[in-house]
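Next up, some structures in structure tokens.
Any read-out appearing in this document is the output of simple, stated calculations on the displayed coordinates, not a laboratory observation. Remember, it's a predicted structure, so these values are computed and weren't measured experimentally. Cβ atoms are built from the backbone, for glycine too; each structure is taken alone.
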Structure 1
Amino acid sequence: MTPDRKPVIGATPRVVKSEQEWRAQLSPREYAVLREAGTEPPFTGEYTDTETTGVYLCRACGAELFRSDTKFASHCGWPSFYDPADSDAVLLREDRSMGMHRVEVLCASCHSHLGHVFTGEGYDIPTDQRYCINSIALKLAPADQR
């Protein structure tokens, strides 16, 4: 935990693995984003422009995070959603890394880093919140395969 990321108070992950187990399960790029709070380059992720109907799962633990009906075209370079799958799907914590003040989005199940949430950007969406999520943190389960 870096000093610019506050701990998640009162939240215990349901999926607990050692860092060695995470490294064995995830590719180096997945590990860098999910476990070390990295960011994939903009406009490079597999789900940035995807319009497939389905559910987006955490790539690390398989928990349901977002649904395709809340995904929208923000043109920011990463998949954007205006609402998590349910109120318990993600956790939010203050992030002051890189000299910025942001709100980090974590998988509630395994506490893996997903991205950040931004408010008040003026998008015509129901919640006025843009969950800017790394594609590499997600796995799409298409509706026709569920």
Structure 2
Amino acid sequence: MKLRIVTPLSIEVDEDGVESLRAEDASGGFGILPRHADFLTSLSISVVSWTRADGAQRYCAVRRGVLTMSGGREVRIATREAVVGDDLARLDTAVLARFRADLDLERTQRVEGTRLQINAIRLIMRYLRAGQYRGSGIG
């Protein structure tokens, strides 16, 4: 099989001769072998692992993403961030912990951004309500 893992800024993995691949989506871990049926799935923050034809095991920590299998011979992963490595323990502890911390920070920032938008809308509504009485001769 051919495996390609891409981020918005680079191609992290572009390999032929992949014998098997393991990844994880919302339903759990799954495996892919050559001639697998075509499919599309959304990946969670996890480590994708694959075995090359020479028996070497490779790993890539992905920060979510989309995996497509097409033609029974090509696997493509598009992800926001990817870190390739040969040491599963390092990827599992350091990189995935950083990805999860970044995700928590993004959630906090999104909540704060939403809170600011709601407060701005409330101020605008208060201003507009105060203005409607001035022009109507009431008040």
Parent structure of the calculated result 22, 19, 15, given that semi-axes √(5λ) of the Cα gyration tensor in Å is the read-out and 1, 2 the choices: 1
Calculated from one of 1, 2, relative contact order in percent (Cα under 8 Å, 6 or more apart) reads 28, and the structure in question is 1
Tell me which of 1, 2 gives -2500 when you compute helix-only ellipticity at 222 nm (-39500 (n - 2.57) for each DSSP H run of 4 or more, over all residues; to 500). 1
FRET efficiency 1/(1 + (r/R0)^6) of positions 39 and 119 (r between Cβ atoms, R0 = 30 Å, to 0.05) gets 0.10 when computed on, of labels 1, 2, structure 2
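So if we calculate distance in nm of label points 7 Å out along Cα→Cβ at positions 31 and 127 for every structure here (1, 2), which label has the highest result?
Biggest value here belongs to 2.
If you rank structures 1, 2 by distance in nm of label points 7 Å out along Cα→Cβ at positions 15 and 95, which sits at the top with the largest value? Each step should come with its number before you reach the end.
Working: 1: 1.8; 2: 1.1.
If we compare distance in nm of label points 7 Å out along Cα→Cβ at positions 15 and 95 over 1, 2, the biggest value is for 1.
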